[in-house]
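A.B. asks: What follows is a set of structures for review.
Taken together, the values in this text are just the output of simple stated rules run on the coordinates, not laboratory data. In this text, all values refer to a predicted model and were calculated from it rather than measured experimentally. Cβ atoms are built from the backbone, for glycine too; each structure is taken alone.
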Structure 1
Amino acid sequence: MTLRAASKPRQFLMFHKPKGTIVTLSDEGGRRIVYDLLPGFVLKDGWRPVGRLDRDSRGLLLFTRDGGLVNRLTQPGQYSKIYEVWIRGRITAEQLLQTLKGVKTAIGILKLERVEISGYAGHKTRLLVELLEGKNRHIRRIFGTLKDPQFNSPLKVLDLKRIQIGTVKLDIPSTKWRFLTHKEEKALIRGTAY
């Protein structure tokens, strides 16, 4: 008879949050929450989201049962988060630079850690955006203060998808989930690429 060591329990699970769902434990208004799309054990066993994504955003959301890991991963400046963002309008090089220096918004000065144009479709611009600290609707607020130079209308975020947290990259379809591998967990906790 061969004996094996018990498998180390997983510390994180990845979920691809779809647009229109709320990151909360329950909603009195009856709106769809992330736990409606996850297996029952996730809520029952105390898996909690690491950070948030607003209702209109989609993409990578991590869950853990360890409150210490939640605090560590949501501490400003510790882990970068990368987003794929489609905006209505064309953004200028000067405006891109402005987003890195800081933009005055209704909740104070907000800035991006890194931003690059990754494509265009008609009058829409696709950006890759990196944040080290995220405030409520951070990316949407920044672009909402900038104007399209051609039409003089505010740039508007049409789609916002988080594709990476630290070393973990989103690799599953919308509404799906999976546990992180031990290798992914170790790299995430250490904050290094694996």
Structure 2
Amino acid sequence: MSKSIITILGDYVDPENIDFEGSLTFRFKSAYLEKRRLWKSKDISAEFLGDFWETIIDDDNIKSTLHFVCAELLENAVDHGESSDYLIMIHLCFKQDELLVYVKNNISSDTVQDFKQFIQMLLKTDNLQDLFVQRMISAKKNNFQKSQVGLITILKDRGAKLSWKFEQNTTHIHVVTLAKISLNKKGIIL
């Protein structure tokens, strides 16, 4: 058995290393659902997650923030899934002051280096608004393909912190995107 190569970008922490109060996990196997159906289900799944966590977490903005973050990360996972038979996993963990959203999927070896370079630039930028405008101009020139403004919006408008874990083995490259969402200090409804 060959060893996996792991690359961490940002302040990533594995869910196994977190002392959390609760979690919820969804898994979608793409071989059983058409990409179009997975794409349509992202909003329904994100809305469910927002509704679910709103009843548990006392934070006025959690539903809209979580809906946006989950929909965007699920959309990316579906859109950039590398083969016709891959798993998309979304795993949410909550702590007293933070909600962690993990989304795992496969990624093509043809696009992984470009994506890592974009992430490094994203993590280093001091002005997310300027980066957003630049990416929109570039996307417009390319008929709005691959703008990557969703990730910028998660950081800029939703206040989440993003990080990534890439795990490469002989057959696949898995990427896990982590969005850390700070809660408004109200915490969990008891």
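A.B. asks: For which of 1, 2 does relative contact order in percent (Cα under 8 Å, 6 or more apart), calculated from the coordinates, equal 26?
C.D. replies: The read-out was computed on structure 1.
A.B. asks: With log10 I(q)/I(0) by the Debye sum over Cα atoms at q = 0.13, 0.18, 0.28 Å⁻¹, for residues 110-165 alone coming out at -0.34, -0.65, -1.45, pick the structure among 1, 2 it was computed from.
C.D. replies: This figure was derived from 1.
A.B. asks: From which structure (1, 2) was helix-only ellipticity at 222 nm (-39500 (n - 2.57) for each DSSP H run of 4 or more, over all residues; to 500) calculated, if the value obtained is -5000?
C.D. replies: 1
A.B. asks: When mean projected area of the Cα convex hull in nm² is computed for each of 1, 2, which one produces 13.7?
C.D. replies: 1
A.B. asks: The value 2.6 for distance in nm of label points 7 Å out along Cα→Cβ at positions 14 and 54 was derived from one model only; which of 1, 2 is it?
C.D. replies: 1
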